[in-house]
Structure I
Amino acid sequence: MKKFTVAFLTILILNSCNYFKMQEDEEITSEVVAVVKTERLYKKDLISILPEDISKEDSIILVRSFINNWAIKQILLQKAESNNSLEEVNEIERLVKDYRESLLINNYKEILIKQQLDTVIKDSEIEDFYLKSKENFKLNEELVKIKYLHFDKKVINKNELIKLFESEKIEDLEKLEKQQLSFKDFQFRDSVWTQLDKVLLKLPFSKDIMLKKSKLLQKQDSLGLYLVAIKGVLLRNDTAPLSYIKPTIKQMILHQRKIELIRDIEKILVRDATKNNNFKVY
């Protein structure tokens, strides 16, 4: 009787397990929306692609498109796998492995760099770097130190504006700045090097004229009156001024620091692995 009871319970448990497995299989099967051989696309895979406020008609179009693209991808993938040789498949898997490892390592390096890299760069460091590599900093564009003013030709105080523009007094510059809302365009900081090509887009002067120093250039067209004063000019292949190349030098110094930091980290990792017997060479 005892043996019969045990046998009965065993059958009951097995049947119960099979029942729940059948229920689970049915539930999964009911969620399948597309099949390509052994690959399945489930309803849950479609939820993330649908915006919250999408209409029923648009959702149908979007889902059909997604399913079609998924099917094409699976069919192509299966065809590719069956038509590639074993050597080709192994090579692809090796490339995928290498790429994955590179991503992981580079991500880890970036984390370490963010944590440990000194990003503070003194002006003295920038100047030293510039002086040591000055000959390498050649311009591939023309630069000018320029101030210009563009205003409507119908302004009442035109002569006054021209006089203030020509002046090199700080108080006259301040007077101009107070009127800047009435100007169409302007640049009064002639101590800064500016790319000539960008300036030419705003001013109706030829490049040849703009490549010569001048205290005052005037030109009038249907858009208004233009005043230009060119304080300095640098040509292509001239040595780039420190003030202009400073942001680039900062990036170069930071790049050098990154390389040195990674080298130091790699040395420490190898040393620690060797010390802890995690790295051995036979």
Structure II
Amino acid sequence: MKLLRVGEPKKEIPAVLDEKNTIRDISNYIPDLNPKTLNINTINKLKDMDFKKLPEIDPETRVGPCILEPGNFFAIGLNYKAHAEETGAKPPEFPIVFNKSVHSIVGPNDDIIIPKNAHKLDHEVEIAMVIGKKAKRVLEKDAQDYVFGYCLCNDISERDWQKDKGGQWVKGKSGDTFGPIGPYLVTEDEINDIYNLNLTLDLNGKRRQTGNTSLMIFNFNFLIAHLSSFMTLMPGDIITTGTPPGVGLGMNPPQFLQDGDEMILKVDNLGEQKLKVIREK
């Protein structure tokens, strides 16, 4: 299934794409896509439903973030060798784990705001996993049993805050609008091969990032096993899994996002984001 949330900010309702990519209202069956509903019961409730009989939603309706109020927004750093190398870092021996504020989350086509005190805003196309049941000390071979679905994520990063202001990466990753997710929350049955997905990001019509999940240093199953060995993961928790090469920081000289820039991000089976960059007034 491809699930989504549509409507004006704070007024979104849950929806699903039918086989003809028509958006259908499922709010009579589940109240929203949030930590209370992201579980196997929701999948079972929806999987045998005839979506064509559900109310149709105008395709021009705004698409919001595909999850409401997740408990955690975890992220993995330097998880593609070529990206680590372009930033001058060695590929990590163990996953680099950090948090993004859940308040950074916005929809897949919402504007990205450059804060007044920001000067080095950067883009990172990524794939995020969403946990579907409580996970504690999960074995790698069982990890997929704990995944509700996957979504596209842009891990917007302010490099000065992240690298030059001391402390942890969370400061550079958590600004308002720094976490666009969606458009869809996609269950695994809709994905051809989770370990062979192409990721791309175009900036102002020019290709900047290209990658494939086959090139991840730490794969999806390993990341769930690793994180759950240190902490309990709960339904709705997001784990965004790292970006391929081509970020602005890695260019010579570095090139950061500017007012008026437009980004298009795509991942096989997960849809696309279209984002405009606007400087805070």
Structure III
Amino acid sequence: MKIISSLKDGGEILKKNNISSYKIDCEILMSQTLNISREEVLLNLERNIKKEEKEEFFNLIYRRRKNEPIAYIINNKDFWRDKFITDKNVLIPRPDSEHLVEQTLRLIKKDQGKRILDVGVGSGCLSISILKERPFCKFDAIDPSRKAIKLAKTNAKLHQLSDRIKFYKRDVDNFYNDKYDLIISNPPYINKHKIKYLDSIIYEPKIALDGGLDGLEVIKKVISKSKYLLKVNGKLILEIGYDQKYKVIKFLKEKNFFINKIIKDYGNNTRCIVSTKIN
């Protein structure tokens, strides 16, 4: 069977199951099956594939038709300028979270050495992306999930950064350390009653999504603890939900944070707030 025929048949299966990205998904899964780039797949559409390759491809297609995210099927995800190992123990890195990386890099010159804390490290994509571009910085990273910490350590080793990032299995409430120049966090911020309506919820870890009854439970914990973990004039860069701007700003001000910048995502929704600890 030729690649083009398998792509067509796989696409029909995904299309019938309302997978809108069926075309690109098929190409990615074929790339995974044959261990070649997506570009090579498209350049070799008339190539015949072996029986076992066909079986592997359609096994992946059947997983995708159940709405399992591509990143979990192929166990990696592109983020910022690199590729990160992902699995069902961590939230899938998303393009909107790249705003946290961008804003952090804007605050730190290339020759500066800053101490930074990543609250809710997940796969490690935020910390690692920043460290690769700021060679004199060091990170501490915390997460309540042991499995997430294990994966983040794997990614740090893969990117040869294990000596510049320390990991702690801790909830932010139970983390005590020296003062930091900067804290970044992409905390759980989804209203717990809305989680069940998310397409990927049966695959992504609930602990990385559940922000409590109002979606602000963990965000408030991060802000409250940052007041004690940050140096005076230290920066907090926080990812939030699209409808949480005013409540988060109000809480930041109550905790003596000055609002520096509000960042919108690629969908023009408020996604990131940069603030400064005043005293």
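Sorting I, II, III by mean count of other Cβ atoms within 10 Å over residues 151-158 from high to low puts II first, with the largest value. Consider the structures I, II, III: one of them gives -2500 for helix-only ellipticity at 222 nm (-39500 (n - 2.57) for each DSSP H run of 4 or more, over all residues; to 500) as calculated from the coordinates. Say which. Matching structure: II.
Once mean projected area of the Cα convex hull in nm² is calculated for every structure in I, II, III, which label goes with the largest value?
If we compare mean projected area of the Cα convex hull in nm² over I, II, III, the biggest value is for I.
Assuming 2, 9, 16, 21, 19, 16, 10, 5, 2, 1, 0 is P(r) over Cα pairs in 5 Å bins from 0, in percent, for residues 55-190 alone as calculated from a single structure, say which of I, II, III it is. Going through each structure in turn, the value belongs to II. Determine which structure produced the value 25 for relative contact order in percent (Cα under 8 Å, 6 or more apart), calculated from the coordinates; the candidates are I, II, III. It must be structure II, since only it matches.
Every number in this text was worked out from the coordinates using simple rules, so none of it is lab data. Being a predicted model, the structure only gives us computed values, none of them experimental. Cβ atoms are built from the backbone, for glycine too; each structure is taken alone.
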